[in-house]
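These are the structures, in structure tokens.
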Structure I
Amino acid sequence: MKEVYQHFRKEEYEKITYFNGKFEIAARDYYPVLLDFLDPRERLIVESLSGRHPDLYVEFYGGPGERERQRAMIIPEFLEVTPEEFEIGIFEVDYPQKFVNLTHRNILGAIMKVGVDRSLIGDIVVSDRIQFAYAAPYRQVFEQGLERIKNAPVTLNDVPHAAFMEAVDEGKDKHMLVSSFRLDAIISEAVGEGRSKSKERVEKGKVKVNHTLTSSPAFLVESGDIISVRHFGRFKITSIIAETKKGKYRLMARIYRDG
């Protein structure tokens, strides 16, 4: 496992061990093992682990097309699975659009108040309609618990996978020049505020990295990380371009502001 651990942060070791246990179960029982919805960083971990298990392979599915959050299935060689076996349902949210405007943050916040873990929710697509993917065994939990969003009554209607809308990318690219890869330095540049303010945001629990709450301003950001800042939105470090002669770093980020 050392060759896997060395490519990831210490904070991720517990997750690596958990996923590796799932690989061992699939190998022992010679039966597919289904995981919950994974973010891109978690999928990277699972893909890295798959190289240690030559008799297994991994497939990801979060609905048709490119999806940010996907379920993973660890599959013994020679076996095949279908999309239906990923146990994903798609809901469309019916609400009074003339009287209320709902954002991605509103939808996610309301879903989380139902009491389910984030890993049971796939992509949330907000466009002229609102749809989201979910772990199908929890269908009744969502139907009974999600009745209002932002004080507006909502109804959840099933839609087939083929009708699951593509995500709307409303992000904007931003070149950033930072003095270090510390989380507070990166946020300061992305949000456009003083370093001390960004440091305070992190310490007060208002920042997540790869969907995990992070309270250390000194946390070192890497390419591919997704950083969420409460009341701002989120951004993804898409590439580390170069180090300047003055010892600073040029980065490219994709910025998504809250609606």
Structure II
Amino acid sequence: MGFIKKRQKNFDEEIEKKLDKNNVPKHVAIIMDGNGRWAKKRGFIRTLGHRAGMEAVRRIVKASSEIGIKYLTLYAFSTENWKRPVDEVNGLMDLLIEYLGREVNELNENNVKLNFIGDLSMIPEKCRIKIKESEEITKNNTGLTLNIALNYGGRSEIVRAFKMIGSSLLSGKIDLNDIDENVIADNLYTSGQPDPDLIIRPSGELRISNFMLWQSAYSELWFSDVLWPDFEKKHLLQAIFDYQKRNRRFGGI
């Protein structure tokens, strides 16, 4: 097993050397998908699939920091995921607390800044306390910003932004003619951050599932059949290689 890991590490390092360091996407967003199917294929309960997915998070956060990505957004729990069985939802929340408790010090040591996006008001209080603690510990870090999208939905984010803008209109803080794309972007959860250059979706699904609908207007999309718990640094590198081959014209010639 040690030999296999060493060989994989050497392989990843060789691939990474071939990257164009001047064209690494500044912001990568990932729709983490396939935990349940990964577990089902092995005869496990779904919670074990989510636990395996948590290890993939650890790998990809580390790899993203090493590669030089500045922002990494992970779609952890959508506004639609409340439809899942109660035991599964509770298990996910417990895993979040476990992940933060286990990883926050290492993230802090590696200059990673934690930032949660989404409507956290519906998240259990014990999770919100841990989230606040983790954000506080890492708030001054200047390396990779790790956005974790929790109880997040692209449509609800836009509705929230419109309500905030409407409130500013009613209070006279802004005029109707002041509203433009920048004003809308400033009222999103990702205010102050660049839009994703690259959105990755593993597991074979070919949709973005209500994820970063405003921000993804000109994002490059990369799909893979690999289930999220099996997602490795080599897959992230392949996505970036493919990204670097594309010509981003943003509507121009």
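Here, each number is a calculation from the coordinates, and none is a lab measurement. Worth saying up front: this structure is predicted, and the values here are computed from it rather than measured. Cβ atoms are built from the backbone, for glycine too; each structure is taken alone.
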Value 15 of relative contact order in percent (Cα under 8 Å, 6 or more apart) was derived from the coordinates of, among I, II, structure I
So helix-only ellipticity at 222 nm (-39500 (n - 2.57) for each DSSP H run of 4 or more, over all residues; to 500), computed for just one structure, reads -15500; which one of I, II is that?
-> II
Candidates I, II; Kirkwood radius over Cα pairs in Å, for residues 20-67 alone computed = 12.3; producing structure is II
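Taking P(r) over Cα pairs in 10 Å bins from 0, in percent, for residues 108-203 alone from the coordinates of each of I, II, which one would give 12, 31, 24, 24, 9?
Matching structure: I.
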At a computed 32, 62, 6 (P(r) over Cα pairs in 10 Å bins from 0, in percent, for residues 196-235 alone), which of I, II = I
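One of I, II was used to calculate mean count of other Cβ atoms within 10 Å over residues 84-91, giving 13.0; which?
For mean count of other Cβ atoms within 10 Å over residues 84-91, the value 13.0 is produced by structure II.
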Answer label among I, II for the case where FRET efficiency 1/(1 + (r/R0)^6) of positions 52 and 180 (r between Cβ atoms, R0 = 35 Å, to 0.05), calculated from the coordinates, equals 0.20 = II
